[in-house]
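Right after this note come the structures.
The numbers here are math on the coordinates, done by the rules we state, and not lab data. Given the structure is predicted, the values throughout are model-derived calculations rather than measurements. Cβ atoms are built from the backbone, for glycine too; each structure is taken alone.
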Structure I
Amino acid sequence: MNRNPVVAGSFYPGDSSILKNMINDYLQKAIIKDDQRDVLGVISPHAGYVYSGQCAAFSFNALKKKDFDLAVIIAPSHRFADFDFSLGDYDKYLTPLGGVKVAKDIVKELKDKYNMGTSYYANNIEHSLEVQLPFLQQIKPDAKLVPILLGEQNAKNSKRLASILTECFKDRLDKTVFIISSDLSHYHNNRIATEMDKELSENFEDLNINKMKEDFQLNKIEACGMGGVLTLMNLAKELKYIGITNLDYRNSGEVSGDYKQVVGYLSSCVYK
């Protein structure tokens, strides 16, 4: 069974040649320093490409530096939260650029060994994981996918997921990357959004898990994929990846011209 695209033609172009050209243009403009070695993972936004595609390109250019063949994408479920984790147990995820094969052996291992399930009703309609795929297809067409949706996002579940992933991937880290799908603050004015998002990005760069959790609980910061962000921070700590760089930040006002209600986007990289 394949998973069909649900936001092709809205969040990103449904025409393969237009989509390919758009992504290549974003990647070409996303210039990053060449000091990220042995990348563990990235944070990448998941809005419509006209808003967040250029920001996402920085994360995918960082991933290009690693010779990986497996991408674990951890994305939030926006409509359902009646589960902890939901694996995308499909054969392929389809996009206008073709199909991304799911690493069925690893999905089976996560299901059998760690009791992770699949909530098809959530996976079938969620955009936050799907929008990462055309970028992945452009930089690593043959990479296989381990798709994970987060339902109930909290610090406990993030720590538990990080422990599961550490155990599952510790012997194949050299060929694996983790992609965390998340936007930041939603619908504040430009000044408030920038302050909130700066706080979050500094917490991330400092690998300050406790402050990140505390700021989030106090509503000082916002991220729809906070569960994934905390998972990557816990992974970095457990696996001793101490290099963290924020690669790009912008918000929707820069495209829409509306600075009264903006959404923040961050591209970040964790490396050795």
Structure II
Amino acid sequence: MLTLYDNIASVAAQKVRMTLHEKGQAWETATVDLRNGDVMNADYLKLNPGGVVPTLVHDGKVLIESTAIIEYLDEVFPEPPLKPATPLERHRMRLWTKHIDEEAHRATGSLSQAVYIRYAHVNKTPAELDAYFSRMPDKDREARQRSAIRLGLDAPEVGPALRTFARLIDDMDRQAARMAWLAGESFSLADIACAPYVMRLEMLAMQSMWTDGRRPHMARWWSAMKARPCFRIEVEDRFPAAVTKLMRDRGETAWPRLGQMLGVN
């Protein structure tokens, strides 16, 4: 029995859905409303003290942290394998997942808040914002979100987030020039780990970072990634058309400024 505490917009939860799909596993979904602060409810915090999604419950066992969850799933459901066959490739895979966890995930939050999510909060009164954030256990995350709500693209977190993604896309382009997938010649958890973050860039109209011949090898990898059913069904097709359009509209409005910061015309 698998129950996934999920939100379609969570890049971390998308990794788990893709992995479950690749493994051919069925699961029940418990949708967590991030806008209303469901992750900060007392009952949910008992499952996930960090107040984030995803949380996976497998036969009564509670699992948190998306990278740890997808490695767990690969061990519990070994077919088809999503860890590469050789130690060197597994090391390479874990370098990608480490980079996502330690750098890209935070950068995604900063960009998403500044470009799109802030509009759900920008008209709230100070008292309403205080009420919303009062239950957030991660005060550093609270500070970053408040900064994005207040300052938008002028938030000090935006520049470092852009540079983080520029490095990530450059690294992916170099790796994709040498091999079919990010850890080797076989599709792996490395590709699953990175795909939702690239998808967020595309949804925010930032695909000019790799299109028009700028990073052709990464673009080739991205086309192959988007062709996989696990990505199309569990990530791309899950977003309502209205949400996709609104995110893209916000992104297109922000792109002239962001592109200038990146040096991309």
- Query: Here distance in nm of label points 7 Å out along Cα→Cβ at positions 69 and 221 has been calculated and equals 2.3, so which of I, II was it run on?
  - Reply: II
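Looking at structures I, II, which one was log10 I(q)/I(0) by the Debye sum over Cα atoms at q = 0.12, 0.17 Å⁻¹ calculated from, given that it came out as -0.65, -1.47?
On the way: I: -0.65, -1.47; II: -0.73, -1.47.
Corresponding structure: I.
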- Message: Starting from the value -17500: which structure in I, II was helix-only ellipticity at 222 nm (-39500 (n - 2.57) for each DSSP H run of 4 or more, over all residues; to 500) calculated from?
- Response: II
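Taking 29, 16, 14 as the value of Cα extents along the principal axes in Å, for residues 205-244 alone derived from one of the structures shown (I, II), identify that structure.
I
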- Note on the structure: From the coordinates of one of I, II, Rg/Rh (Cα atoms, Kirkwood Rh), for residues 53-156 alone came out at 1.11; that one is structure II
- Message: If Rg/Rh (Cα atoms, Kirkwood Rh), for residues 173-228 alone is calculated from each of I, II, which structure is the one that comes out at 0.94?
- Response: II
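State the single structure among I, II that was used to calculate relative contact order in percent (Cα under 8 Å, 6 or more apart), giving 28.
I
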